[in-house]
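Each structure below is given as structure tokens.
Derivation of every value follows stated rules applied to the coordinates shown; laboratory data play no part. Only a predicted model underlies this, so the values are computations on that prediction, with no experimental measurement involved. Cβ atoms are built from the backbone, for glycine too; each structure is taken alone.
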Structure I
Amino acid sequence: MTLTKHAKQRMSQRIITLQDIYTAVKCGTPTEAKNNLICYTHGNIYVIINPITNTVITACFIKSYTKQLEQYAKLNNIGFYAAVRQQRRSQIVS
């Protein structure tokens with residue numbers, strides 16, 4: 001499995017690990033996405049894969065988790081990606 005430059009950038013911004021990607025693909029629920037891509041959803045993360053080239057296109061959070069992060073950012077008067085870093089790092093450590 002290879003990662004696009006875009007996927008690497010998004011993973012870095014969102015503190016999404018390779019283990020998160022592999023878990024989503026292995027254990028997640030696959031659904032069809034645009035342009036013959038596959039979306040794997042597991043927990044709070046979804047991953048878009050090109051099944052022909054076995055390439056990760058992007059990785060993101062599901063909408064409900066994104067809203068939760070936005071609320072956390074607002075309550076703590078910090079930016080969205082600062083909230084992502086705080087929340088994701090605390091989840092990884094726990």
Structure II
Amino acid sequence: MEAIQLGHVRITDHAYEEANADELKFDEIYFSALHGVVIEEYADDSPYPSVLIFGQTFAGDPVHSVWAYSELNGWAVLITVYRPDPNRWIDCKVRKK
């Protein structure tokens with residue numbers, strides 16, 4: 001999270017597309033990540049392990065964002081971001097089976 005606070009963030013093309021599609025601004029995405037909770041961990045992701053964070057926008061709208069972190073260069077990578085579908089999530093935190 002320190003990388004996000006320092007502005008050491010890279011954003012994938014996919015994350016740009018998804019943010020635009022869901023009308024999310026990057027200050028909202030950063031806010032949701034900094035004040036959110038990790039709900040899933042993907043230790044085997046490549047090239048860096050990643051996490052799924054559940055957070056909220058300034059207005060309290062739910063947001064999911066997937067972040068990777070490079071210990072080598074100290075940068076956070078926003079892989080994707082979206083508004084969670086209530087048909088696929090329980091309280092935006094647990095995947096429905």
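Taking mean count of other Cβ atoms within 10 Å over residues 39-46 as the criterion, the largest value within structures I, II is that of I.
Taking distance in nm of label points 7 Å out along Cα→Cβ at positions 55 and 79 as the measure, the highest value among I, II is held by I. When helix-only ellipticity at 222 nm (-39500 (n - 2.57) for each DSSP H run of 4 or more, over all residues; to 500) is computed for each of I, II, which one produces -6000? Considering all the candidates, the number was obtained from II.
Of the structures labelled I, II, which one yields 25, 13, 12 when semi-axes √(5λ) of the Cα gyration tensor in Å is computed from its coordinates? The structure behind it is I.
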